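Enquirer: Listed below are the structures to be examined.
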Structure I
Amino acid sequence: MIKLFSSIPGLPYIIRFLFKIKHPKLEREVFGIKFPNPVGLAAGFDKNAVLYKELSNFGFGFIEIGTLTPRGQTGNPKKRLFRLKDDQAIINRMGFNNDGVDHVVRRLKKNTNVVIGGNIGKNKDTPNERAVDDYIYCFNALFDYVDYFVVNVSSPNTPNLRALQNKEPLTNLLSTLNVLNNKKRKSKPILLKIAPDLTDIQLDDIIDIVISTKIDGVIATNTTLSREGLNSKNRSEMGGLSGKPLSSRSTKVIRYLATKSNNAFPIIGVGGIHSPEDALEKIQAGASLVQLYTGFVYEGPGVVKSINKLLISQNN
């Protein structure tokens with residue numbers, strides 16, 4: 001529907017007028033990129049970069065596409081996306097369904113002014129010992145068409161993917177990508193997306209890895225496997241949980257990383273942002289930028305404008 005309505009002459013202008021706010025107090029420079037505002041759309045919504053221009057009209061400061069894999073794949077069998085209305089949450093087990101990175105690149109070639117993040121992963125049938133090759137392929141294919149990269153090793157919906165968060169394989173993966181990055185004419189920021197289910201000891205490892213490999217930042221957090229405190233009847237569906245129930249844990253992870261690292265690297269905060277106050281909480285915990293997904297689904301595009309308005313008032 002967004003694609004259809006955006007093709008009507010004049011309607012994109014009206015959408016921008018209604019939802020987009022430009023203000024100097026919203027501008028951010030993070031890991032060398034200038035963002036028009038700090039509110040982005042998280043990966044998973046526009047996996048295949050078919051809507052990034054239209055979605056940017058709703059006021060997002062940046063759009064993260066993906067997760068992309070070298071070869072296109074259909075993902076897990078349907079049904080695989082579940083709305084938990086009583087909890088204002090979503091469970092998904094999509095399984096990295098995407099067209100493949102080379103197909104998506106063709107769409108990104110038309111981009112002129114949207115800040116784009118490229119979220120990359122591995123194909124389901126690629127064994128973990130060869131996972132690095134998949135990330136390298138996606139990195140090279142996307143390099144000229146995105147502003148920053150996100151290494152996704154934290155989705156719960158690809159078998160054994162989260163094992164790549166362990167210290168040795170993760171250090172190897174990020175170090176390999178950084179070496180490749182530094183060989184480019186001009187390097188681009190690389191971020192790591194982590195799960196909310198990590199222990200404090202594992203988060204300490206993440207801090208050590210980010211600092212030692214000299215990548216540019218962390219996205220905290222991906223979806224959770226926890227089902228604590230849910231009321232919806234379909235709460236037992238397999239997959240990753242996002243939305244309001246994730247808010248507190250995501251904020252705790254952000255605060256822990258920021259405090260224990262002494263703000264050594266930027267953090268993009270995501271998880272359970274449904275209101276301006278939720279976004280502000282993430283920023284006060286240590287996030288430089290925030291991202292929406294489930295909050296955008298439940299609250300609609302007006303929440304982006306509301307967050308930006310609150311951030312302007314907070315900076316007075």
Structure II
Amino acid sequence: MNKSEKNILQPKMAVEVAGLRLKNPVMPASGTFGYGEEYAPYIDLNQLGAVVTKGMSLNPKAGNNTPRICETVSGMLNAIGLQNVGVDAFIKNKMAYLQQYETPVIVNFFGSTQDEYGEVAARLDDVPGVAALEMNISCPNVKHGGIIFGTDPEAAFAAVSLVRKRTNKPLIVKLTPNVTDIQVTARAAEDAGADALSLINTLTGMAVDVKTRKPRLANTIGGLSGPAIRPIAVRLVHQVVQAVQVPVIGIGGISRAMDALEFLIVGAKAVQVGTANFVDPNAMATILAGLEEFCRDEGIADINDLIGSLEL
């Protein structure tokens with residue numbers, strides 16, 4: 001293929017994840033895109049492969065005290081505390097706005113008990129316009145000593161199994177990186193009925209104000225995101241792709257097309273963009289344009305030909 005032919009090539013960008021056909025593999029990461037409406041003045045939501053909402057809980061949550069965000073070298077720490085309006089208010093007041101777009105809506109959700117997870121999933125199951133659910137298992141199980149669901153394979157299996165029984169929607173399970181062996185958790189979620197996996201959630205971190213000798217977050221500890229974590233995220237996605245049969249969505253420090261390509265090449269079917277949205281609300285459109293340009297330059301007719309193309 002000569003240079004002029006490459007320039008007119010319009011690569012196919014559609015991918016399939018958990019039974020959903022997405023027009024392209026780029027979507028926001030939960031918690032960084034509000035309920036979608038907040039970013040609509042800056043980016044056309046119809047450009048995106050999907051819209052992923054911030055996490056929904058059974059009841060409204062006010063989140064943690066401030067300060068709850070601080071900048072770090074090549075990243076950001078946050079301890080928002082999963083603030084949200086609650087699933088019923090989301091369905092009543094937020095979903096109608098998203099239904100006007102042709103872009104699939106993936107609703108992220110969480111709970112502090114297995115029963116809460118199941119109830120939120122059930123309430124979302126019949127909501128028109130909800131294309132899939134993304135289950136955040138990086139939450140403490142209050143009935144079992146505060147252990148994080150996602151750090152205990154047995155707890156993850158039990159919670160995902162219960163949710164699987166409460167919804168017919170495609171179920172994506174979002175994994176925490178704060179484990180010894182993420183492949184074990186990934187297989188547990190797959191065995192319990194997950195249709196896809198997304199990873200990684202934030203890494204646990206802390207920052208200190210050296211003048212006041214106090215933590216820079218009121219919560220002391222927060223979740224680290226941004227470019228600093230990308231090599232870790234790429235490694236974990238690579239390992240999980242080897243361990244499961246279900247599709248994997250890659251997350252972690254993506255701010256450029258080249259970053260997204262790393263995840264696709266190691267086997268992710270799609271990617272989520274998080275912290276970069278705070279720096280540039282139009283970041284995902286820029287990333288998508290960069291992916292298309294890369295495919296044209298490389299003579300790649302279909303983005304799927306890149307997925308899993310890693311050579312070892």
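Values quoted throughout were computed directly from the atomic coordinates according to the rules given, and no laboratory measurement underlies them. Predicted model, so just to flag it, every value in this text is computed and none were measured. Cβ atoms are built from the backbone, for glycine too; each structure is taken alone.
Enquirer: Supply the structure label, taken from I, II, corresponding to helix-only ellipticity at 222 nm (-39500 (n - 2.57) for each DSSP H run of 4 or more, over all residues; to 500) with the calculated value -8000.
Expert: Traced to structure II.
Enquirer: For which of I, II does mean count of other Cβ atoms within 10 Å over residues 98-105, calculated from the coordinates, equal 19.6?
Expert: Of the options listed, only I reproduces it.
Enquirer: Assign the value 87, calculated as volume of the Cα convex hull per residue in Å³, for residues 114-169 alone, to the correct structure from I, II.
Expert: Structure of origin is I.
Enquirer: Still on this structure, I have one more. For structures I, II, calculate distance in nm of label points 7 Å out along Cα→Cβ at positions 42 and 250 and state which one comes out highest.
Expert: II
Enquirer: If Kirkwood radius over Cα pairs in Å, for residues 10-57 alone computes to 12.4, which of I, II did it come from?
Expert: Here the read-out was taken from I.
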